[in-house]
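Since every read-out is calculated from the coordinates, none of them should be taken as a lab result. Since the model is a prediction, treat every value here as computed from it, not as a measurement. Cβ atoms are built from the backbone, for glycine too; each structure is taken alone.
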Structure P
Amino acid sequence: MRVDQWLPAAHRGDAIGDEAIRIREVLRARDFASDVHALDVDDEAAADGVLAFEDRLEADLTLLHFALPSPLTEALRAASGKKALIYHNITPPDFFVGYDDELVRIASAGARELASLSEVVDLALGDSEFNRRELEANGFERTGVLPILMDFEDFVGQSSGEVMEALLSDGRPNFLFVGRVYPNKRFEDLARLAFFYKKYVSEDVRFVLVGKAGRMERYQQQVQALADRWGLRPSEFLFAGHVSFPDLLSCYRCSDLFISMSEHEGFCVPLVESMLMDLPIMAFASAAVPDTLGEAGILFHEKRYEELAEMAHLLTFDESLRESVIASQRQRVERFHPERVTADLLGYVEEVFS
């Protein structure tokens with residue numbers, strides 16, 4: 001029996017592409033014939049065995065990873081066999097208004113394409129309950145939750161980046177956020193929190209912001225201008241950009257707290273990574289963030305900056321509170337253990353064929 005996956009683009013290091021390869025290996029280990037096909041395949045993804053879309057074979061089940069509009073939507077309609085959707089969420093277009101008209105168009109088209117598949121697929125899976133509810137609202141009848149399949153071993157025993165570790169190990173508290181520099185992530189709110197922390201709590205602080213801006217360079221420049229206006233030096237509000245995996249590990253290991261002000265997340269992989277690395281989390285309770293954190297970490301529903309600055313300080317220096325939060329996160333992260341997610345995946349494959 002053949003179970004194949006389709007995705008618009010495959011690039012090593014991309015969360016969706018990496019997950020597709022892990023799913024392929026799980027299926028092959030259970031004696032399914034399985035390949036990953038993409039419209040755009042870079043050299044590193046090709047080395048990982050991702051195939052060109054035109055080389056696809058007829059499959060008994062096709063899994064489409066959906067996060068943006070593409071010709072794969074129409075191709076899925078014409079495909080034979082069973083069909084399933086893995087929905088990774090579409091950022092609402094309103095977040096891009098005034099920054100990138102093309103992203104507004106893409107996000108709007110993606111929402112329409114998603115709804116058009118409601119009568120095409122046999123099963124639609126969201127990688128969070130938030131995404132599953134969105135699928136349901138778009139008319140999909142058979143839905144479920146399949147968290148992103150991660151490799152926990154990537155975070156165990158790996159070496160850190162020496163230069164990054166040295167930079168962050170000067171004794172200053174490090175508050176970390178990992179994510180694309182996009183408006184829905186609300187980097188301006190992180191800058192505002194940094195200002196309140198520096199003014200009312202301690203001048204000894206550093207916010208470390210890991211992620212690339214891509215098409216949102218103008219947005220990043222606006223946030224940096226705000227930080228400058230509020231008296232935050234680049235060393236205190238540090239845009240690190242895209243970093244290597246060893247440097248990312250250094251950021252997690254050398255940080256005291258992970259802070260998210262994001263107002264739209266479909267899953268938020270860095271929350272799971274922080275839990276794995278025993279890094280306490282303080283996050284705004286928006287979109288899929290409460291689904292991913294569950295009862296772990298510290299969720300807040302209002303951005304009261306003076307109170308949040310005090311909470312960040314407590315989470316950094318109150319050992320009893322830190323230990324309590326870390327314990328809650330260790331319990332929660334087991335929900336995303338690869339063995340459990342693998343069992344979920346295989347259960348859904350069986351359900352499609354039942």
Structure Q
Amino acid sequence: MLPLLSERQKIVLALIIHEHTRSTQPVGSKNLIDQYGLDMSSATVRNEMAALSEMGYLRQPHTSAGRVPTEDGYRYFVGQLMGNTELPSTTRSTITHQFYQAGQDVDQWMRLAASVLANQSKAAALVTAPQVIKSRFKHLELIELRGRQILMVLVLTGGDVRQQMLTLAEPVSQERLSAVAERVSNLCQGLDFEGMSTLPTPSEALEQDILRLVTGTMRHENLLTGEVYRDGLINVLEEPEFAESASARRALRVLEERPFLEDLLAQTIVNSDIGAVQVLIGGEGNWDELSDCSVVLARYGVPNLATGTVGVLGPVRMRYGQTISAVRFVVGLLSELVAESHAEQLNSDSL
């Protein structure tokens with residue numbers, strides 16, 4: 001639970017974030033008053049800045065310097081202070097016209113979406129091509145091998161087979177393994193990974209573990225099987241936060257290494273609703289590679305038909321309002337285009 005702020009503290013925090021995002025420099029009380037014409041004394045602003053620092057929302061890089069926002073400060077801003085923002089109407093019209101000119105060329109959609117996001121956010125953008133949901137559960141076998149080791153054989157519709165060696169916490173008889181496999185098969189018959197992720201949790205621990213593994217396997221079946229489109233990497237590398245080669249390498253890994261990107265999307269966005277925006281600030285303690293970055297992610301498309309992901313990566317000192325607005329708008333356009341391109345299938349499904 002983040003500490004609650006007074007209205008005056010909210011104003012001070014929001015202005016410090018705005019000014020630091022613009023200037024990249026620590027923000028002092030006098031600068032804040034002069035720049036924004038605050039109706040407060042310098043002493044009052046300093047007191048509020050000290051209080052915000054004690055709460056963990058600001059920090060002081062050097063003894064004589066002003067304050068900069070912490071990751072918690074940015075999280076509070078995004079969650080509580082930013083509100084809903086939209087791109088200017090002229091910008092929305094221009095982007096919409098660009099997509100209209102792309103016609104039904106999916107490759108052009110993806111390249112244009114990445115370009116628009118990079119341009120609007122002044123950061124790096126990635127877009128995954130829409131993937132048709134194909135993999136559905138058909139059958140499961142659990143085979144006892146030796147000791148605590150078993151073989152999981154997952155059969156998908158269309159005949160695809162996935163095998164995985166598992167080591168259980170304790171030995172389990174073949175009779176019990178077969179019973180668990182039969183219950184999971186009955187529970188999951190014909191479902192894709194999205195349908196399986198909404199199933200009730202089984203009461204038996206072994207059945208819970210097997211269902212979780214099966215769901216994870218199917219999730220990766222539908223994740224990042226197509227091309228990933230990127231744009232704006234130079235925007236990130238030109239930021240002062242990435243002047244050091246180590247920080248730049250970490251940012252490059254996020255954008256360029258497919259296994260890392262698969263893991264990131266699998267743990268964050270793959271089961272979220274279409275259009276729901278997720279903001280990861282400083283890696284949220286889960287990814288060291290993102291310690292200097294913020295990532296804005298959202299899914300687009302038509303549920304249970306074809307979906308993809310858009311994302312923006314930049315410094316923690318990101319223009320969150322502008323970036324989130326751009327992501328939401330592009331997600332809406334891409335979802336409409338996916339729906340139009342699959343209109344015939346959607347109509348047949350509704351009959």
Structure R
Amino acid sequence: MEAWAPLAWQESYDNAGLLVGDASTEVEGVLISLDCTEEVVEEAIKKGCNLIISHHPIIFSGLKRITGASYVERTVIKAIQNNIALYASHTNIDHAPLGVSYHLAAKLGIKGQVLKPMRDALKALHYYVPATHEHSVREALHTAGAGNIGEYSSCSFTSEGLGRFQPSTEANPHTGTANVLSEVNEVKIEMIFPAHLTSAILTALKSAHPYEEVAYSIYSLDNSWENVGSGFVGNLEKSLSPEEFLVFVKKRLGLQALKHTALPKGPISRVAVCGGAGSFLIKEAMKQSCDAYITSDIKYHEFFDAENQCLLLDVGHYESEVMIIEAIHDYLSKKISNFAVLKSETNTNPVRFA
């Protein structure tokens with residue numbers, strides 16, 4: 001899961017990751033759900049699954065006591081009593097490539113790109129290595145995750161030069177003599193890498209590099225990571241009238257009802273979406289000239305923020321994210337085949353319509 005959605009991509013307020021259980025326990029079966037409730041834990045027990053992967057973390061704020069006084073405490077107690085581990089992939093999988101908003105957009109046939117790419121998620125590595133070891137060190141870094149840009153892997157830039165250094169009497173140089181200035185044909189290699197892999201990248205560099213002291217620099221980049229971030233934006237397969245668009249969204253998402261602003265006069269073609277509570281992206285959707293923006297949990301006064309320039313649709317929190325269950329199931333089923341990966345049959349949506 002963290003190869004797809006690293007925990008470093010979660011928001012500071014979030015609590016994604018392994019919440020209950022021993023990380024060394026052997027997995028026997030996985031149950032995937034949007035939420036983790038007592039009913040979901042009971043379903044996992046019946047189906048022989050000892051790991052529940054949910055989108056929403058059952059433990060979000062701190063627990064000062066676990067006495068069964070709330071549904072959160074009762075769920076945790078039931079999981080522990082039955083040796084069931086609880087794992088959550090929340091805002092990190094919101095931000096991940098092919099994450100929640102991507103799959104919401106796919107339900108509507110929208111093809112496009114991330115609405116608001118993540119910043120401060122990329123770094124650049126510059127290092128110097130003798131020409132004789134250029135290939136081996138570069139490959140070690142690629143294996144560790146450096147040099148990937150979009151759909152391109154093993155990306156780097158090399159420039160040649162002459163390296164100089166003088167070892168001390170205490171040094172143990174790969175080449176050169178103590179107190180003698182050495183000159184070596186070296187190359188400078190530059191490559192980009194995800195910021196959350198910094199530790200692994202440096203470990204790979206120092207392990208593969210022949211020098212006792214490795215010369216390198218790491219820079220934070222202003223570049224946005226175009227495939228990682230919040231929301232998704234693109235065009236419908238064909239333009240629809242506002243009335244047709246509402247019917248289309250309700251049908252595709254299986255909605256009983258939805259909330260929206262006043263219908264515009266023109267057609268709906270360019271649409272942005274954000275699974276879950278996405279009112280923070282209303283201005284971004286307007287900035288990118290969207291005809292409509294689909295999300296959930298829009299507050300009353302936030303509907304005014306559209307200023308009749310963009311049709312806002314609140315489709316419900318559960319309804320905007322439930323498709324991630326299928327996505328996680330497909331992902332894990334392809335990656336791991338030695339135990340059952342099951343989709344929960346429990347409807348955890350707490351909202352009902354009269």
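Here Cα extents along the principal axes in Å, for residues 137-328 alone was derived from just one of the structures P, Q, R, and that gives 52, 36, 34; the source is P. Thinking of P, Q, R, which structure, once helix-only ellipticity at 222 nm (-39500 (n - 2.57) for each DSSP H run of 4 or more, over all residues; to 500) is computed, gives back -7500? It must be structure R, since only it matches. Calculating FRET efficiency 1/(1 + (r/R0)^6) of positions 97 and 185 (r between Cβ atoms, R0 = 41 Å, to 0.05) for structures P, Q, R picks out P as the one with the greatest value.
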